[in-house]
Each structure stands twice: as structure tokens, then as C-alpha cells.
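Peer 1: What follows is a group of structures, each given as C-alpha cells.
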Structure P
Amino acid sequence: MHFELTPEQVAVQARARAFAVEEVAPLAREADEKGKFPMQLVRRMGELGFLGGPIGAEYGGTGLDYLSCALVYEELGRADSSVRGFLAVHEGLVSLCIRDWGSESQKRRYLPRLASGEWIGCYCLTEPNAGSDAASIETTAREEEDCYILNGEKIWITNGNIADVALVFASRDRSARHKGICAFIIETSTPGFFREKVAGVELGHRASDHARVVFEECRVPKNALLGEPGDGFKVAMAALDHGRIGVAAGAVGVAQACLDACVAFARQRRQFGKRIGDFQMIQASIADMAADVEAARLLVYRAAWLKQQGLPSTRETSIAKLFATEIAVKAASDAVLIHGGRGYSNAYPVERYYRDIKGLQIYEGTSHIQRIVIARDVIGKE
């Protein structure tokens, strides 16, 4: 096995790290406080080749391998989970679904615009009564002679209020459960497509745009269908495999940021006449954090490598997502504790890491769902 990154991957990592440190991190605290996504970063990510990562050059992308994409997610996660979340949805859930399932005309219309940042994408699956149980979605698609007419509601739609194009899942036959679900590419200017900010204030990812989307007799042409009728559930699950890599890599980034912050603080903070880093309990916490980060990183990189080889990777992706998010939650909790009173204030970024990481345990399938996916694969069917 080879653990070294290729020169091309090192170059992508360096480009992503420079962008995260110099352009993303300086905006993170203000964006979090104001609850407003820094839109100027979208076109910049397009210029750097991040928005169209694995998309081929013929559709405006840069053709990055999946490990390179994971490196980008990781570096963005170290700086700001809201920006990392934007990219995971825009690229992983929307662009890659269109690449994998779209017709040639759909690819030509949407992928170049998404890759450049001219258009922003959102993924409309979650509903008030259908989260983990995606087969229970209540949004309907009524087929007529020349179109489909959608009615229903979606919630917690990242990028929903700023998106130009939405990947929408609706059922043409709710009694058929997952077999009745269809996927549609809908431009958000379509009559009958309404959106607003979700109610309340988010625990974390406060700079992300989270929308409630409502469809009222939203009429879309037959060519808006992505894949075949009834393929929607397959499209949704394939998208989540893409998205989970982004979440797992982002969690590694958060955990690494917590470790970096704790090491720096342990070196400079003095109590009882010496650095707190010289106390064994602080050392034990930091040692465990360092070990967990390395283990999570290797799991993420392995899942990305398998995906790049075209090998089955659903189980490995779920393992990476589960482990990385769980250790990052612990790292963030320990980081706040190590920082003491300073960690309880947003004057130090560990407070934001602590709030943000909880979302990564939930997005793209909760930790409970990941355990189900893993267990079913390990045990097998009777």
C-alpha cells in the first residue's frame, strides 16, 4: 500500500490550504455571527477548480480524483464548516448526480455553470416527515401529458435560498414507497417554486443558507426528469455516497483544527508556574486527539481511493463518516475544556468548532443510520 500523496494531490492540497487560511478563515467568525454566507467565495472556488472537482473538462470541470476532493474538503473543514458544507452539497450532491445520471443535454446545460460558480445548486430531499426514512417523502409529482406538476415541502435545504438549480425528489406513487420516487432538475425561477429561511437559529453552520422550499403546482417539463421514472431513490442514495465523503473529510478538518488549537494553547497557557501542556491529563487528551485524527484521516482517504478505483465503497464511506464525525465531536468537546473559560467564548474558534461538528453527525445520514448501513453490510442478508 502507498500512503504518500502524488505530486498532483500535494499541489491541490496546498492550493486548498492557502485558500482556506488566507481567504476563508478571516471571514469565518463574522459570517457565523451574521448568519450570512460569504458569496464572494463561490466564484473564487470556481476559479480554483474546486466547484467542478471530479467533473470532466468537457463539462467545465477539472477532473480531480476523489482523494484530491477529500483533501479540499478537509482543508475547508479546518477553516469553516459552512463553506465546506456549501461545496459538499453543490458539488457532491448536485453536480456529481447530474454527471452520473443526467442526459447529455442536461450535462451540457448545468455542469459548466455549476463548475464555474455562475449557478449554485441545492439538493431537496429532506421533509418534515421524511428525514432518515427517505422512502416516505410526501412531495408528489403528478404526471400530465407534457409535464410533471410538483406539490409538497422540503426543509433544511442547504443553499436553498441562494441556489439557481435544485435537485428535487418527489413521488409519482406514494404507495410504491422508494420505487415511486423520481428525481428532477428544477431551475429555482420556475413558477410554483417558493423558498424562505428555515425557522429558528441553527446550533452550528450558521453561515450556511438553510431553506424551507415549497412546491405549489410547480410545473416542470418532462425533460427535467433526472434518470428514468422511479430511479429517484437510487439517485438520492448515490448522491449521499458522494456527500458522505465530503462530510467525513470535513470532520477530519474540524478535528485537526481542534488539535492545532489545543497544541498552541497548551504551549502558551501557564498555570501553577508551568505550561498546561506539561500536565499529564492535558497531554493524554492531546495524544488521544492526535491518534484519532490520524485514524480518521486514513479511513477517509481509503474510502476516497476505493471510490476512485471504481470499487464498492459504500460500507467504507459510512465507516469513515461515522468514525470521523464521532472523534471530531470528542475533539471539539475536549478542545473547549482544555481552553477553559476562553473556549466558552467565540473569541476563540473552538467554540464554533464545538457547535459546527454536531451537524456533521446528522447531515447525509446520522451516526445511527451509518451504523445501520455498516451492520447490514457486515452481517449480510439471510
Structure Q
Amino acid sequence: MKSKVIHAGIIGGSLNNQWASKTHIPVLKANPSFQIMAIGTSKMETAKKSAQMVNAPLAFTSHKELANSKDVDLVVVSIKVPFHYEACVAAIEAKKHLYCEWPLGIDTIQAEKLENLASQMKIHHAIGLQARQSPEVNDLKQAIKQGEIGKVLSCTMQVATQGKGGIADQRNAYLLQKENGASLLTINGAHSLDVLCYILSDFKELSATMNTNYPEAIIQETGKKTPKNTVDQILIHGTLVDGTSASVHIQGGVYPNFNLEIKGEKGVFQLTQNNSSGHVQFGDLKIKKMTYPSLSSLITKPDEVYSEELKQASEKDRRPTGYVERAYNLLARDILENRHRIPNFSDAVKLHQLLDAIRESAETGEKIVFLKDAT
């Protein structure tokens, strides 16, 4: 890279792409460390129009041509999950830095292949687990590390969304088919599980149950029914590496909510989301803390429990744009300073493997043990 400005090409950069147009494009345009040089979409007419709108000089319909352009340093993959693999391979083979939205692939096999390829090429690679950029998530992680509620005993997480149940719009109908890799488990579930494990620790063992209340869904625009083979109820119980008992309920087609409650010997933390849609990665989080001097005082003097709201999301972090902006700031520093701090494809593989364990437990009825000797 000849200059300190990182030249980006966005695969899926159409202004019709709601995620890219609301996050990647405005963030990259506003960041002096980046310049959008290329837009790639499935149709040249759309690519040229979108490129013109964002002042990008290049437009492509081919992943490989965009990735191979000498004017592109960083490839951003923001398209439907089934096409992540081929787009990422094109970028890796061109030895370009890479930012891919989560999930990395439709399954762990694709994710592992991409991680291996990217590591061999020694490029910077980032995965879109942007909830890790939340100030509230990081403040909570630090508070627990500093022992503000003593030893953590348990955590309970509720993740609920109105989508992925019995009703869907045409644009999101592909989320109802598990072969497309973008389901309640892999989207709402995975982003939330990543936050839980990031704050506390990975799972040591787990048992899971998955159920389907809606074997088909009604398409809003047409009123027609379409088959649905994804689950809409997921229950996970287990123990984390640090000894914390964990209980997680992820559900679709219900009133939306996100709530993570962490209980310790000296108090409780609650991480919740205002106006939730069941997507923790969308931001607008807040932390509440309840403390008491000791377990004995909790029993003898329950009225002395002290409750306070520690932090509300700033205006910037009430929308996913804020997290994506923080992710790009970190990625820019990583590239320019040759460091590796942003969540990458290795983190993506670990999360894919966790989802595999949840599926395996639900299918077999058996407990899955990750680290038998962990303490």
C-alpha cells in the first residue's frame, strides 16, 4: 500500500443493500483513513449508479475483477451469506485485506477454509462481529474482570425477535431456509452468544434443545405460505470455562427483547437493549448494576440492595453505524500499524464451531464437552 489511505472496494455496495448503505458506505465515506474506490453488485447498471452516488471511480459485477483491481487495498464483503465464500476467496487470492460480514460462510467447513487461506496469505482479515465494539459491552467486561460483583456464579440471556417465525417479507424469505446459513441461530443467536462469551468466557460444556413452532411462514407481500426448515426456539444450558453456569433462550416470531443478566457473589449486572429487535449488534444498550455487601447481608438485609443504572448508549451507539465505525477505526490502525486486534476469521471459526455443538446436542440429546480439563 503506497499511501496511508486505505482504498476500499465493497462487494454488495448497492445503495439498495440496506446494511451496506446504512453502515459500511457512510462510515467509510466519513473516515479519513479510507476511500471508497470500487462498488461491486450483480448488475452493472446498479454498480455504476451506486459508485457514482458515493464518488467511487470504479464499478464491477465480478468479485474477482474488483478484488484484482490495483486500486483496491481492502475488500468489504456485504452480500447474502451463500455468496460470502466465493467473494472472500477472490479477495484472499488477490492478497487484499478483507472485511466480511458475519457469518463467515454457510458452515464451519467454509469458515475453516477461509481462515486457513487468509492466514497463509498473511493479510488482515476482519469478521463483522461488531457488538464487541460496544462501549457498554466492553465496560461490562472490564467491570467483571475487576471483580465489581465478586465471583460470577451464573448468567441468563434472553434473545427474542419478531422475525424468523411465522411471517416474513419477500426480501428476508431466504432466512427461513437453513441451507442459506442465515437463521435465528446463526444471526440473532450467534451475535448474542459471541457477546456472552466475549464478556465472560467460552463454553466448557453445553446441552441444547431446538424446536420449530412454524414449519411454514406467510410472505407479507403476497399472503402465500412458504416452507420453513429453520428452528424458532433454541434453549442452551451449560457451564463456561470460568465455571459460570449459563442459560440461554433464543426465540423467533415473538415480542423482541435482549437481556443478559450476570449474577455474582456481591451483585448483579444487567445488559439490556432499548427498543430491541433481538439484535444485540444493532446497539442502543444500557447497563444496570445491583450490589449488596455480601451473600449473608442479602439474606438478612435484602432492603439494602443498591441499584444504579451505570451507562446508557451515546447517540452514536444507538445505531449499528456506531459499532461499524469503531470496527473500521480499529481495522485501519491494525493495517497501518501491522497489528491484529479486530475480531478476525479465527474468531469466526470458533463461533461457527459453537453453533455446530449446539446443533449436535439438539440432534443427539447429548451433552457436548469442549474442554474436559478446563478450570
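Values in this text are rule-based calculations from the coordinates and carry no lab data. Since we're looking at a predicted model, the values are computed, not measured. Cβ atoms are built from the backbone, for glycine too; each structure is taken alone.
Peer 1: To which of P, Q does the computed value -9000 (helix-only ellipticity at 222 nm (-39500 (n - 2.57) for each DSSP H run of 4 or more, over all residues; to 500)) belong?
Peer 2: Only structure Q yields this read-out.
Peer 1: Turning to a different aspect of this structure: Suppose you compute semi-axes √(5λ) of the Cα gyration tensor in Å, for residues 216-263 alone for every structure in P, Q: which one lands on 34, 13, 5?
Peer 2: Q
Peer 1: Going by percent of Cα pairs over 19 Å apart, for residues 72-223 alone, which of structures P, Q comes out largest?
Peer 2: By percent of Cα pairs over 19 Å apart, for residues 72-223 alone, the leading structure of P, Q is Q.
Peer 1: One of P, Q was used to compute Rg and Dmax of the Cα atoms in Å, and the answer was 20.9, 80. Which one was it?
Peer 2: P
Peer 1: Taking distance in nm of label points 7 Å out along Cα→Cβ at positions 24 and 144 as the quantity of interest, name the structure among P, Q where it is greatest.
Peer 2: P
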